[in-house]
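A.B. asks: Multiple structures are listed underneath, in structure tokens.
Please treat every number below as a calculation from the coordinates, not as lab data. Please read these numbers as outputs of a predicted model, since none were measured by experiment. Cβ atoms are built from the backbone, for glycine too; each structure is taken alone.
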Structure P
Amino acid sequence: MTEEILIVADQKAGNVRLLEPLSGRVQRRLDSLVLAEHAGFLPLGGGKCAFIDNAGGALVVVDAFCDVPPRIIPVAIPGEHLACDPPGRFIAVTTGLGLSWEPWSDLLTVVDLQSDGGPTSRRIRTRAGEPGVVVSETPDGPAAVVRHREPGGIESISIKQILDEGVHCPQLQGLQVNASPDGHGDAFDPTTGTMFVATGQGLERFDVRKPQPQILPAIAWGVPGRAYFLRFCPRRRVVVAVLREGGAEPRSWATWNNTLWVHHLDTGQTQSTPLGQGLVFRFALTATGIASARVHPDGDQLTMHHLGPSDVAAPELRGTWELPSMDGAPRPGHEPWDNAERRAIAASPSSEFVAVTRGGHGEVQVVDTAEPGNHLQTIALDTPLHDGGHLAWLSAEDTAPGDTVGR
């Protein structure tokens, strides 16, 4: 396996660990940092990775393969989403609800990592809510393309304008088109300039190469349920999701039906296969497959599917692994995120290794999913990983961002 690093964040305990993923040896420790878990990690290429520190109000850029201090750039918090342009120079950060039940912050931050004199950040006011964001190239330069909710909309705002006018948080508006009001989950294909949004209607698409976004035909899910989380693979040119049927009844999470869903961008073909009942919070892409961790009262399970060509009816099941149970796991009849542990998942981009956390136990299980009989290895950490923590798997071979939306 190439030189790789597994980043483990414990947002509840306020720390981040950089590990050698097979031995579990801790290479670096970053303390007093509270990862914005919803925004996640954003690999920037060249061994670098960005995330939001919700305690310090900063974007943190770490070079995982060099022992140099991380760069700390001020941004508005609480962090909701972050995304970068394809070269990894400009980063956009949106703000969410934090501990509020009602939208209250309308601040969007843009960071230029390569400005003269060092990284520069500027904040503007847009519209309060729980916005998603991608960063697109347009004829007028890069743009922060914001996905609004309630009412739904896709708004493109010039990054040059934000950087030029963003002192003292001015209110700026860009060109906008309508979108469904329940969007949750975004992806971006730089090759075609297409922004993808997961909604109850399907995979909604927008051409954001021009200052005025253009609505494209949506792609129906084709099976019951909807997605809340998307991943994009530029190498295989697929958008991957897990559809959840029954999400409107969170206390019945143990009977939610989950479906793995893959859309091949160049052929327009879609594949799907059932994943079983329970909570599938997130998933990860390996070099050749898709790994998902499912939580269920009858036992938790890691499932690996091989991602074949688009003319295959469904992703092929490669193997399953039983995961050690969690004390404080979600309980039937209660919401699965109500004082309950979860599992985070990450995968090697260049092999079939997968890492899954055991929330509340301070453990990470690592397995080579290339063969179904391979055994789980356990990495024990000195931090509990309540709520499951969060993971990212970086490869030194990645020279540029792949998926440009934080996960």
Structure Q
Amino acid sequence: MNRPEPRRLQRELRLGGATMMGLGSMVGTGVFVGIGIAAAVAGPSVILAIFLAAGVATCNALSSAQLAASHAVSGGTYEYGYRYLNPSLGFTAGWMFLCAKSASAATAALGFAGYLLRLVGGNLELTTWVALAAIALFTLLVLTGIKRSSWANIAIVSVTLLALGSFVVLGIPTAVVEADENLSPFFTSSNGSLLEAFFYATALMFVAFTGYGRIATLGEEVMEPRRNIPRAIIITLILTAFLYVSVAAVAISSIGANTFANAPGAQTTPLEHAARAMDAQLLARLIAVGAITAMLGVLLNLILGLSRVFLAMGRQGDMPPAFGRLSAAGAAPAVAVIATGAVIAVIASFGSITTAWAFSAFTVLVYYAITNLAALRLPARERLYPRWITVTGLGACLFLAFWVPVPIWLAGLGVIAIGLFWRRVLSPVWS
């Protein structure tokens, strides 16, 4: 059936604001948690895995950038799949994004609560309640619109970057002295072959680079999208890759991959643990503060991104129509934002960080495989970059997706099947 043209969100993000949104999405659980998880799998070679993940992410980022510049609306790959491929692939992309990023947002909220309670000496049994309070607060913030959310994000990211920069600068002397011992052997494996461990670690680290997609997801709210979206994505990716490699190299060179990733208490707070192992208590506290702001930045940006995908799916009829409506002032998709907060709050009470991270790896690789497929269908006049970049991104995503443990990717395929069943059976009810 034909639907009236939906009201559009206001374009209020300039290049700087869009870039900081990307940084807020990427500089979070990836650097404070993900590097530790990947180091536990592949040892020092996680440094090389970060380079490879950044290369794959670059191909995907350029595909996302040209799609967002050509079709600058909320929804990201969900909308691109619909426009350039077919409704089933578009829906699959949106469904994968909702599943993966809702789990990531819940993990960020719990990570924030854990770091905060440890920092103030609080009762860790209150972790879930503190996480739920953070989810509620940031849901209310996102309801006020993109402008206030952007200013809050800039403040959060600034503190996070200060903490990580301090970790790198203050850790370099120890890293230089200890590097020979702690980087050898460079390739190790916690379970299975060295090749399997390395590519699994690369898939895990790819998750840490996927926040740039938030810029595309917010495409409807970026000024001069054809100019600013590609620039913001590329700047974000370069800065994040440099930061991730620097942090991983300093941490692992200073204390060794095993101590960094596998010591008691290191799994959820590896960078803080590394700072303490370097006998830098003040730095450890600064890292804890940076982790708190980073988790909040990720939570804020995921609520923004998820609500915009819910908005797009409501407009297309894959979710109830209420999800596709804006508030009276046009500042935010109110129902979609509230639903996003509710879903994240429910998930926040369940799950393992390691399992959630691996599941996110598979689902976002599928998501970006669809992104690249859509980019291949762009007309020549709308293409900003050579086709070989898109083909490389597509092949790398499909290749890495199946290096995660078999139970994880089987669960991912099952989730896709559930989503397609949802679309076939339930969507017609409100379409």
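A.B. asks: From which structure (P, Q) was helix-only ellipticity at 222 nm (-39500 (n - 2.57) for each DSSP H run of 4 or more, over all residues; to 500) calculated, if the value obtained is -500?
C.D. replies: It traces back to P.
A.B. asks: While we're on this one: Which one of P, Q has relative contact order in percent (Cα under 8 Å, 6 or more apart), as calculated from the coordinates, equal to 15?
C.D. replies: Corresponding structure: P.
A.B. asks: Next up: For distance in nm of label points 7 Å out along Cα→Cβ at positions 209 and 297, which structure out of P, Q has the highest calculated value?
C.D. replies: Largest value of distance in nm of label points 7 Å out along Cα→Cβ at positions 209 and 297: P.
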